[in-house]
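Right after this note come the structures.
Every number in this text was worked out from the coordinates using simple rules, so none of it is lab data. Please read these numbers as outputs of a predicted model, since none were measured by experiment. Cβ atoms are built from the backbone, for glycine too; each structure is taken alone.
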Structure 1
Amino acid sequence: MGIAALITWLVTAAGGFVLVGLWAARGGHRAGSGNESRLAPGLVFGHLGLAVVGLVLWIAYLVTDTDGLGWAGFAVLLPVALLGFVMFARWLSSRRTGAAESRFPVPVVLGHGVFGATTLVLALLAAAGVG
């Protein structure tokens, strides 16, 4: 279960890097442009940073088999998911604007969310010792 969580986490991360790359390439958060992103840099990079911290904790958990690291990795995923839901809601409302995120590929956004939710469930099950 722990390895499955790692795999889904890495797939989620790949999708996330595509999205943040597109966001940055299209101007990111441009204040005063009239097409400001609804995704504030603190929101984007907070989500990314916490996800990376959680991934490092998860890898350490898999290597050392220390239960506390597994639970810590899962716990970090909770605010990551919350920030992700906030960004998803803001993305939905920006679809008809010229903001940097308005033309994100829908399959990448949905895949990132589905794999992220799957990772959350798998990490919980693995940390709890299921499977």
Structure 2
Amino acid sequence: MKQKQTSSLRIDIWLWAARFFKTRSLAGEAVSGGKVHLNGNRVKPAKLLQSGDKLEITRGFDVFVVTVNDINSKRRPAKEAQLLYTETEQSISKREENSVQRKLIAQMHPAAEGRPSKRDRRKIIRFVRKQ
């Protein structure tokens, strides 16, 4: 069966096919929530995407700025999905820089160990009552 090549495709389908989001509904929610901008403008999930369009995709702490190279409505393996877009050099460097900063902050502020044990709580209570 031949795959139908189209010149335009819904943005939520393309984001799912390009593997930016795990499901199409998550992609649609991201577009509706303002996490995806097409050529600098906020759009709806049904907006048609064409080759050459510029997308700004916010996913968690990361912001991807990509140019659409190809349109494919089928979800293919990751190697093939990466051929659908080209990420800008500035976007890659900025994401890497932000990742390093987050790691440094995490090292400076270690995560809490959780709730104090029964013994620790008793020590805290004794300390507070003495003052």
Structure 3
Amino acid sequence: MSWAALITWIVTAGGGFVLLATWLRHGGMQQRDRGRIRPALILSHFALAATGLVLWIVYVASDSSSVAWIAFALLLVVALIGFGMFAIWASQRSRRDAAPAEQRFPVAVVGLHGILAATTLVLVLLAAAGVGGS
């Protein structure tokens, strides 16, 4: 279970990296307007997800249940931030004014990133709880 979680986490991170690169390429760091994904939000999502992934790798290598639960807690925060960013992104889809950087995200990547993130969250929870062995 822990290896499945690691694989889904890495694939999810790949999709997230595509989204982050798109956001940066289209001026996301300069966005300050209300109703846009602000730099602090997207960068904290990225930093916490990367930290959690490193902790999960440590868990897979060491089988330390405390590290697994810390990684899960971080991933839960990452998921909440991600859901908030998804809500901002979805609310902008019908707007006709100047498109913010996140409106350049490929819809398929957003969807796949979200589905893989939810799958990763469940797998990490199950592995941390000891379901399916490590």
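Can you say which of 1, 2, 3 returns 0.55 when FRET efficiency 1/(1 + (r/R0)^6) of positions 43 and 67 (r between Cβ atoms, R0 = 25 Å, to 0.05) is computed? Display every interim value, and only then the final one.
Details: 1: 0.20; 2: 0.95; 3: 0.55.
Clearly, the read-out refers to 3.
For the read-out relative contact order in percent (Cα under 8 Å, 6 or more apart), a value of 43 was computed from one structure; give its label from 1, 2, 3.
Details: 1: 43; 2: 20; 3: 46.
Source structure: 1.
Work out distance in nm of label points 7 Å out along Cα→Cβ at positions 91 and 115 for each of structures 1, 2, 3, then name the structure with the largest result. Display every interim value, and only then the final one.
Values: 1: 1.2; 2: 4.5; 3: 2.7.
Max of distance in nm of label points 7 Å out along Cα→Cβ at positions 91 and 115: 2.
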